[in-house]
Structure 1
Amino acid sequence: MSGNTLGTLFAVTNFGESHGPAIGCVIDGCPPGLALSEADIQPELDRRRPGSSKFVTQRQEPDQVEILSGVYQGHTTGTPICLLIRNQDQRSKDYGDIAQSFRPGHADYTYWKKYGLRDPRGGGRSSARLTAPTVAAGAVARKWLREQCGTSFAGCMTHLGELAIGFEDWAHVPRNPFFAPVADVSALEDHMNALRKAGDSCGARLRVVARGVPVGLGQPIYDRLDADIAKAMMGLNAVKGVEIGDGFASVAHRGSQHGDSPLPGGGFASNHDGGVLGGISNGQDIEVAVAIKPTSSILVPRASVNLADEPVEVITKGRHDPCVGIRATPILEALLALVVMDHALRQRAQCGRL
């Protein structure tokens, strides 16, 4: 199966299945000399880990990362870095009832039509479980960018289903299971408890920001920084929309309002374009918003068909996130870091500087 590699100079190839023995990735192109150990990666995986609250899947995976190659005496060597995460809590029997049918809204049908077969266990290759290696690779990119450029990344949830969350302070984000930037998340808890009781799911909107991004990252015309960011974000399970800066709200703006005026001595008067102009970073914060659809694996009966094209009713049992957006913040941060990292190396290769 092709299409499993993200990036050009910092290339991350993702492998594994949800219920296979392990998942992981290979990072090719990481600069040598970066101090790196499992301890640099594990905290990001812990933020994404399943079973971390009652509002997410109760699959109990420690997600302990192992560095198999590319590091010697605590430093990257410039050769491929293989990161492995072993699966330890598969429960494949939960998927026996859907092995012969297709879950509405899931990749079951398209995988089967494309390849002529599919792995129904946890969704196989289409499972959100495969985002763990992405987060691991993102941790490597984040460390290099922080040390070389002073770049940092942050994300939060702005909407849970139809509930707008608002913004109070970034400090609240790590203090609740929703990655919400507010002190009181009781309304979010009530919303999720009602969903769980109904066996249903909801979508989410999230925000992710990159700060301290060097000016000049991005390639015209087809390798624009914002285009690559959008592609990476759309590669995350259940993502159905990506906005850079003001996104769709820009439609209602006047040109006199929207244009970000440069200021004497550097900087801009506003950031409607989300830190990217002409596909190239302008030094402002890169602002990205992502829309995630409701989880497809739910207990509510729905009409579908089986492998014989006969009508059936599908109920998906097992352990699933009622809202996949709850654990998406660390993944979106990682994806943004991977794109910025790749373009930073491309900028250094072409222009000799960052």
Structure 2
Amino acid sequence: MRVAMMTLNVYDNYGNMLQKYALYRTLKKFADSVEVLWHPATKPFYPYKLELEQQAEGNLRQAVFRGVREYKLKQFNDANMVTRFDITYLEELADEYDYFVVGSDQVWNPEFSVPGRFLEFAPREKRIAYAASIVIPELPKNVQGAYKKKILEIPHVSVREKEGCDLVEKLTGKRPLQVVDPVFLLTADEWRAIAKRPPWLDKKIYDNGYLMTYFLSGTIPEQVNRLANKLGLPVINMLDKNNFEHYITGIEEFIYLLDHATILCTYSFHGTAFANIFKKPFIVYRVGKLRTTRFSRLGSLLEMFGLSDRVSDMALNINLDDPLKIDFTRREEVLPLERKKAFNFLANALWK
């Protein structure tokens, strides 16, 4: 069986690469061949060919930092997944594959450009959506008709967030199956199998524990530093634009750091997901004025595992007696059932 996979293709986001790798690995358990399609409308970015003349004055250093990190993510992508760039028209691929799978990540978010996001170029019986995410609370009226028609033409539809399921049901009259993000389909040991200790992780400094942060802005709230001082832990800020070694961390090193952290402070969905996979204490900081819909994917995840108390309030206060004490009982009960549901969905879709 030959399967093609479509998702958001970038080299600048850990969560995106992790979910893509996890879905790829999972599909390999069902199919003989899996290939990721990279549509020419979203041209591959080669970080080592930085167009430095286009960088604003004073940002050259950050451009180099970013280029090195994205190159490392590209190396991971190329080493672990087969990606097709030789695509002129998606329609030409319709007969080359037995199935086409779109997902996960925000593939159905109309704010993002994802050519072929509904697999309309392939025969209907070959279309599968796994954990497709919309995120925004309401679709713009000008796309609702197209979304309704195209989603109804996909025989096997699953969505990642409860809010997304509600939206699709309201739009189409049919409720899709809610499934977990692909990163949960691999076990902690499967993730550990590819983890690598960063060479800069000094045993004298970090082997007694550390607080890890993962904020996409690279700026951490002052409350995090106060927590680190209270716990007596050094801080590893993953996206610190002033720390070359931390900023250029690769995927394998990112997994290692999450697995060995004493506690994670984040506002990232996938950061929170991996804290749950490795059963690590974590705190979700609600930075600034959030659109509740942007929080929905995190909210769905935390509600599923009974860990909604791990969220700070709007003033970034932590209402926990002991931040290092966390109860994963609900997660232990629910995750095996969610994995089984997801595998059954894929088996029914691919082996029908």
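Numbers for the structure displayed
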{"read-out": "Structure from which 19.0 was derived, mean count of other Cβ atoms within 10 Å over residues 16-23, options 1, 2", "value": "1"}
{"read-out": "If helix-only ellipticity at 222 nm (-39500 (n - 2.57) for each DSSP H run of 4 or more, over all residues; to 500) is computed and equals -11500, the structure in 1, 2", "value": "2"}
{"read-out": "At a computed 15 (relative contact order in percent (Cα under 8 Å, 6 or more apart)), which of 1, 2", "value": "2"}
{"read-out": "Among 1, 2, which structure scores highest (criterion: distance in nm of label points 7 Å out along Cα→Cβ at positions 64 and 120)", "value": "2"}
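Rule-based calculations on the coordinates, nothing more; no lab input. No experiment lies behind these values; they were computed from the predicted model shown. Cβ atoms are built from the backbone, for glycine too; each structure is taken alone.
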